[in-house]
Structure P
Amino acid sequence: MKKAVVVLSGGLDSTTCMSVAKHEGYALYPITFRYGQRHQREVEQAGEIAAYYESADHRIVDLAFFKQLGSSALTDSSIDVPDTGADQGIPVTYVPGRNMIFLSLAAAYAEVIGADAIYTGVSSVDYSGYPDCRPEFIQSMNQTINRATKAGVRGHTLSIKTPLMHLTKGETIRLGSALDAPYQLTTSCYNGGEQACGVCDSCRLRIKGFKEAGQIDPIPYRIPIQWND
C-alpha cells in the first residue's frame with residue numbers, strides 16, 4: 001500500500017487531511033510537533049486522532065528551539081493571544097519558519113519510510129495571514145524537497161499535497177464531514193483549554209466555518225455560540 005506522511009497538529013484542518021489521505025488509499029504515518037506551544041492539548045488530541053485512524057505509526061517530534069526563539073504569541077507567554085478577531089497583516093500568532101521546518105522533517109520521515117506524499121492542512125482562503133500557508137511557498141518547498149533528497153534525485157518524487165489550499169473553512173468542514181473526520185477529537189483554540197475560548201482568531205475561524213457548513217461544532221466552548229444565526 002502507498003504511504004503518506006500527514007502533518008497532524010490535532011486541529012480541524014490536519015484531521016481533514018487525514019480523512020482525505022485515508023480516502024485516497026494511503027497508509028497513514030502522522031507526524032506531530034511539540035514546538036513549545038502554550039499548551040499540550042493539541043499534541044494529546046493528535047494522539048487520539050492517530051489512534052482513531054489506526055495509523056501505521058505516529059511520531060511526535062520535540063522542537064524546543066521554537067520556544068527559545070519566542071517572538072510568537074503561541075510560544076511566548078509574554079505575548080498575549082489576541083481576542084479581537086484577525087489582525088491586519090501577519091498576526092502575532094505567526095511562528096517564524098514553522099511550516100518550513102515541519103515540512104522538512106516530514107520529508108525526511110517520508111524518505112526513510114518510502115512514502116509518496118506529505119499531506120498538510122494549509123489554506124490560502126480562510127487563514128490567519130501566515131506567509132507559509134500560501135501556494136507559492138508550497139510549490140517552492142516541493143521543488144526544494146525533491147532536489148535535496150536522495151529519493152528525489154533518483155526519481156522517487158515526493159509530493160506535498162494540500163487538499164484544503166483553495167477551500168473556505170466551511171468547505172473544509174463539509175469535506176471532512178463527508179469523510180467521517182472525527183471533529184469531536186480535534187482542538188483549534190490557541191488557549192488550549194478543555195473548553196475552547198471561542199474568541200481567539202483560530203476559534204473565530206472555526207466557528208465561522210461550522211456556521212457556513214450549516215453544522216454544529218461537536219467540541220465544547222466556554223461561551224455560548226448561536227449556530228443558527
Structure Q
Amino acid sequence: MNLDFTQLVPYLPFILEGIWATLKFVAVALVFGSILGVLLALCKIGSIMFLRWFADAYTSVFRGTPLILQLMIIYFAVPQLTGYDITAFTSAVLAFGLNSAAYISEIIRAGINAVDKGQVEAAQALGIPYKAMMKDIILPQAFKNILPALMNEFITLTKESALVSVIGYLDLMRRAQVVGAELYRNFEPLLFVGLIYWLMVMGLTLIGRQVERRMRASD
C-alpha cells in the first residue's frame with residue numbers, strides 16, 4: 001500500500017478552511033429550512049385547503065426528486081431562465097434549505113399531531129388565541145418529541161453537504177478533490193476529509209444527546 005500522508009501537510013490549512021465553508025452554508029440552510037418547515041407544517045394542519053394542498057405538493061416535489069438535481073437546477077438552470085447568475089453559496093443554501101424544509105415539515109407535523117388533543121381543546125376552552133396556543137403550548141411539547149428526528153435530519157444534511165462539490169463550492173469534499181488532483185493521490189485527502197466529516201457528525205450527535213438530557217431533566 002503506497003500511502004504517504006506527509007504529503008498532505010502543506011495542504012492542511014487549505015483543507016481545514018473547508019470546515020468553516022461547509023458549516024457556514026449548512027447552518028444557514030438549516031435555519032432557513034427550519035423556519036420554512038415550521039410554516040409548511042402549520043399549513044398542513046390548518047383548515048385552509050389551498051395552503052394544505054400547497055404544502056403537500058411542495059413536500060411531494062422536494063422529497064420525490066434527488067437533492068443533487070434540485071441543486072443543479074438552481075445553480076445551472078435558474079440563471080438560464082432569469083439571466084442572473086447565482087453564487088455557489090446561495091445555490092447551496094437554497095437547495096439544501098428548500099429540501100430540508102420538506103422533511104422538517106413532516107417531522108414537525110407528526111410531532112404536533114402526537115400532542116394530546118385534550119390540550120388543544122383545553123386551550124380553546126380557555127379562549128387562548130391560535131397563535132399563542134401553538135407558540136406556547138403545542139410547539140414546545142412537539143419539539144421535545146421530535147428532537148431525535150430533527151437531529152437526525154441535521155446530521156443527514158451535514159453529510160449530504162458534500163454534494164455541493166459538483167457546483168464548484170469549496171467545501172471539504174471539493175478541497176479534497178483539488179488536493180488529490182495536485183498530488184495525483186486521492187486516497188489520503190479523501191480519507192482525511194472523511195475523518196473530519198465523521199468528527200462533525202459525532203459532535204452533532206453528542207450535542208443532540210446533551211440537549212435531550214436537559215429537556216428530560218426540565219420535565
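Rule-based calculations on the coordinates, nothing more; no lab input. Just so it is clear, the model here is predicted, and its values are computed rather than measured. Cβ atoms are built from the backbone, for glycine too; each structure is taken alone.
Numerical summary
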| read-out | value |
| --- | --- |
| FRET efficiency 1/(1 + (r/R0)^6) of positions 31 and 183 (r between Cβ atoms, R0 = 41 Å, to 0.05) - structure with the largest value, from P, Q | P |
| Among P, Q, structure where percent of Cα pairs over 23 Å apart, for residues 39-142 alone as derived comes to 43 | Q |
| Identity of the structure behind 24 (criterion: relative contact order in percent (Cα under 8 Å, 6 or more apart), calculated), options P, Q | P |
| With distance in nm of label points 7 Å out along Cα→Cβ at positions 63 and 95 derived as 2.2, matching label from P, Q | Q |
| Among P, Q, structure where helix-only ellipticity at 222 nm (-39500 (n - 2.57) for each DSSP H run of 4 or more, over all residues; to 500) as derived comes to -25500 | Q |
| At a computed 1, 7, 12, 14, 15, 14, 11, 9, 6, 4, 3, 1, 1, 0, 0 (P(r) over Cα pairs in 5 Å bins from 0, in percent), which of P, Q | Q |
| If distance in nm of label points 7 Å out along Cα→Cβ at positions 159 and 175 is computed and equals 1.4, the structure in P, Q | P |
| Highest-scoring label, criterion being FRET efficiency 1/(1 + (r/R0)^6) of positions 79 and 199 (r between Cβ atoms, R0 = 35 Å, to 0.05), among P, Q | P |
